[in-house]
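Just so it is clear, none of the values below were taken in a lab; they were calculated from the coordinates. These numbers come from a predicted model, not from an experiment. Cβ atoms are built from the backbone, for glycine too; each structure is taken alone.
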Structure 1
Amino acid sequence: MMMRSLKAALLPLLAGSLLLAGCERPPVDSVQHGFRGTGMVQVYNPRTVAEQMPANVAPVPLPSLGTDGPKAGEVYQNVKLLGSLSVNEFTRYMVSMTSWIAPAEGCAYCHDLNNLADDSRYTKVVARRMIEMTQNVNSQHKAHVLETGVTCWTCHRGQAVPANIWFTAPPQDLKANFIGDKGQQNQPEKSVGLSSLPYDPFTPYLLGTPKPIRVIGPEALPNGNRMSIKQAEFTYGLMMHMSDALGVNCTYCHNTRSFASWEGPPQRVNAWHGLNMVRDINTNYIDPLKSAFPANRLGPMGDAGKTNCATCHQGAYKPMYGASMIKDFPELAGPLPPYVKGGVAPAPGAALSGTLAKVMFAVGRSSITNESRAAISSVAGALVANTAVKVDLSGFADKTGNADSNLELAKQRAFAVRDALKAAGVADDRINLKKPEFVVGGATADARRVEINVAQ
């Protein structure tokens with residue numbers, strides 16, 4: 001009888017302990033950043049912040065060795081992006097990049113040490129494209145990164161593969177339709193704070209053409225807002241991720257009076273630009289590289305590991321709490337002008353003429369190949385250095401398929417090259433789309449191209 005009474009007394013205590021195990025123990029700090037009484041408060045756990053601090057410290061930059069001396073493109077072979085740097089600058093950046101990404105493996109992680117010009121290692125192909133991506137982020141997404149900028153360290157933090165990447169989740173196995181569609185719910189995942197919300201909130205919003213994130217409308221159903229509860233749950237899953245990635249709660253971006261209103265903290269606008277930036281990174285830089293990666297680096301759906309908010313922020317409201325590294329590595333601030341033999345850049349508007357490049361395409365495709373990106377990058381660098389020059393883009397197709405589809409394919413190829421030049425820092429008003437007299441050519445690879453010509 002006594003034992004039974006003891007169990008009955010201990011049971012509520014045990015239940016209470018289990019309930020409180022999911023809560024954070026005090027002390028917890030709160031920071032008010034709105035009017036009193038409005039609930040505009042950020043809550044921080046000082047123990048969590050202390051744990052994050054070491055991971056968000058920027059490494060001490062190597063001292064600059066100066067810009068004098070021969071150019072890297074003059075001394076080394078196959079330097080496609082940084083050839084206009086001096087050998088001193090180039091070497092400093094390569095050593096820094098190695099310490100940021102593969103400190104244990106060293107240069108051999110990307111290079112064949114017996115032939116540094118060799119491109120056979122996938123890591124070198126990927127690294128070159130990631131440099132282009134970083135330059136694009138710092139030059140085209142200033143609305144999010146501002147003057148702080150990013151470097152390879154921002155994501156990698158001394159690891160070859162960044163700690164926080166994601167893959168598209170495979171579809172649910174419905175077991176011959178005996179099981180209903182769970183809508184990705186009730187399967188706790190860290191990506192959504194171990195909640196019952198849909199566990200892949202990234203594919204719909206951070207890759208390709210995004211689905212609408214906004215689910216709160218100004219009108220009651222069914223007149224205006226047609227968003228469903230299911231769509232709202234995907235949105236809330238993304239919001240849970242963003243909150244966890246930055247170590248903040250909802251009021252960091254939202255007004256407690258009305259979460260749908262943009263009349264709130266400026267961080268919401270910055271977050272909107274950040275979503276656009278991440279989508280650009282995943283769609284135009286990382287996802288096209290999946291053919292370069294080996295199978296063990298791909299996800300269950302055959303896609304490459306992509307970025308989200310946590311990849312850069314890693315639990316901090318600003319990556320590395322706002323420490324800037326770009327001031328020490330200006331070569332990452334935007335595309336560099338291409339190396340010119342003799343080390344002399346062409347005079348603005350004087351040295352560029354004729355056909356600057358022919359961008360080649362696969363049969364029936366309008367997506368830019370990794371090989372063609374190097375040609376576009378070189379042209380973009382020349383145009384950045386020669387601000388008075390405008391270009392004409394002319395798309396072509398081979399005779400495969402019908403005439404109408406070939407005309408559309410040629411146009412889409414020209415659009416793809418235009419968008420790539422814009423992403424590399426060339427202003428839209430310097431790019432003209434010019435339909436050639438004969439769009440369709442023969443059956444050779446040369447017929448599947450876009451010509452970049454200096455405008456007359």
Structure 2
Amino acid sequence: MDRCAGAAAKLSENDRKDLAIQALTRSETVGDLAARHGVSRKFVYGQTHKAVAALDDAFLSATPDHEVLFEVAVTKAWLRQVIVGLPLICRSSYRGVVEFLRDLLGLSISVGTVHRVLQSAALQAGVINRDQDLSGIRVGLHDEIFQGATPVLAGVDAASTYCYLLTAEERRDADTWGVHLLDAAQQGLDPDYTIADAGQGLRAGQKAAWSDTPCHGDVFHIQRQCESLANTLSRLAHGATSRRQALQAKTGRAGQRVADDELATRLALTRQAETQAHGLARDIRTLTQWLSQDVLALAGPALATRRELFDFIVAEFAAREPGDARRIRPVRVTLQNQRDTLLAFAGVLDQKLADIARALAISEPLVREACVLNRLPTTSPAYWQGWNRLRAQTGGKFHTLFAAVSRALADTPRSSSLVENLNSRLRIYFTLRRHLGGSLVHLRVAGCCLGDWDIIWQPERLP
């Protein structure tokens with residue numbers, strides 16, 4: 001230690017600076033620097049901290065802390081903006097708004113004043129929402145989200161993510177949905193089709209209000225249902241393995257009360273059950289992956305081929321239904337009943353690809369090949385092999401073809417998951433300010449579209 005202290009004391013100022021710079025740039029480890037200069041690691045760290053402090057001082061603003069940077073004209077309108085902004089932007093409680101104004105501005109207001117200002121802003125937001133022109137929406141995404149036991153009917157534009165319907169209701173039946181869809185139609189909403197899950201009230205309400213508008217199936221919910229089934233069967237298979245291992249551990253144990261023959265019989269039955277459980281779980285997992293990756297994938301075969309694959313998967317589910325009818329049958333029945341609605345997106349995509357083939361004078365199989373190529377990751381050799389092969393076949397039209405197919409895929413939604421996104425963003429406002437009720441919905445829709453506070457003032461984001 002004495003030698004290190006002596007070496008450190010002999011270092012000149014320039015040497016200490018160089019040592020600190022080398023430590024900051026990490027050109028060498030601290031241990032190597034300490035050994036090369038004959039000093040301790042603690043000394044190297046000390047010089048490094050001094051250099052960091054000097055850099056911080058050099059880049060700090062020269063403006064004194066008490067110098068006035070700018071002035072704000074505090075008017076009643078500005079205060080109302082603050083009262084509205086704190087709960088919506090900062091997620092403040094009503095009492096938090098009261099404390100903010102009292103402690104920072106020296107202004108005393110009541111909780112009732114905060115509530116009154118927010119209610120007034122919500123009424124104005126409702127007027128703004130009802131004045132929006134919804135005629136530009138081509139695909140609507142509908143779903144039901146919940147605040148506790150209260151259903152909230154939601155509708156989102158698939159292209160712009162603009163939320164055109166968000167209302168809390170006591171019921172979610174066909175009449176309730178129909179009334180709100182008719183109100184939206186008064187604002188010009190006339191989509192080519194909508195996407196929704198299998199909710200009976202939702203679909204019946206749309207059929208009553210918009211009898212000519214198709215309602216496509218939502219692949220998100222059915223995929224999640226199949227995944228849940230596969231995960232449950234996998235857990236049951238692991239449980240069968242644990243039971244077999246526990247029973248097998250008893251075999252040959254000294255002092256066991258059960259006869260060896262009886263134990264062997266039970267072990268054989270347990271092994272058989274384990275084999276069946278693992279086989280069933282593996283098969284359902286495979287079928288689920290086929291459904292997600294081959295049938296319901298956006299980039300895939302034509303609608304007719306998808307239907308054949310879909311029917312095959314449903315038949316395989318039915319063949320394995322005796323293995324666990326209580327769990328498999330509901331999923332199989334759902335798949336069987338929703339085939340046409342779930343695959344409706346494929347018909348839309350087929351039409352777009354056919355239009356591209358006609359516009360570019362390219363055969364439809366080549367356009368389909370460009371579509372399927374989008375399924376592969378760009379880092380895989382198969383992607384670039386297909387890329388080169390397709391480019392050689394299409395020549396100078398390749399880039400135009402690939403760009404058109406990519407746009408067609410991007411403009412063909414398959415699920416209403418954007419509503420789930422909206423639900424996750426609004427959840428905090430529902431839970432923290434229940435007493436504001438449905439009027440907060442108007443305020444959030446007018447103030448944001450999936451998180452952008454100033455969406456209502458950005459016409460390019462509106463449909």
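Here are the numbers for this structure:
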item: Origin of the derived value 46, 25, 17 (semi-axes √(5λ) of the Cα gyration tensor in Å, for residues 44-203 alone; candidates 1, 2); result: 2
item: For 26.2, 101 (Rg and Dmax of the Cα atoms in Å, calculated) the corresponding structure among 1, 2; result: 1
item: Structures 1, 2, by distance in nm of label points 7 Å out along Cα→Cβ at positions 28 and 132: label with the highest value; result: 2
item: Structure from which 12.1 was derived, mean count of other Cβ atoms within 10 Å over residues 100-107, options 1, 2; result: 2
item: Answer label among 1, 2 for the case where volume of the Cα convex hull per residue in Å³, for residues 196-419 alone, calculated from the coordinates, equals 176; result: 2
item: Among 1, 2, structure where helix-only ellipticity at 222 nm (-39500 (n - 2.57) for each DSSP H run of 4 or more, over all residues; to 500) as derived comes to -10500; result: 1
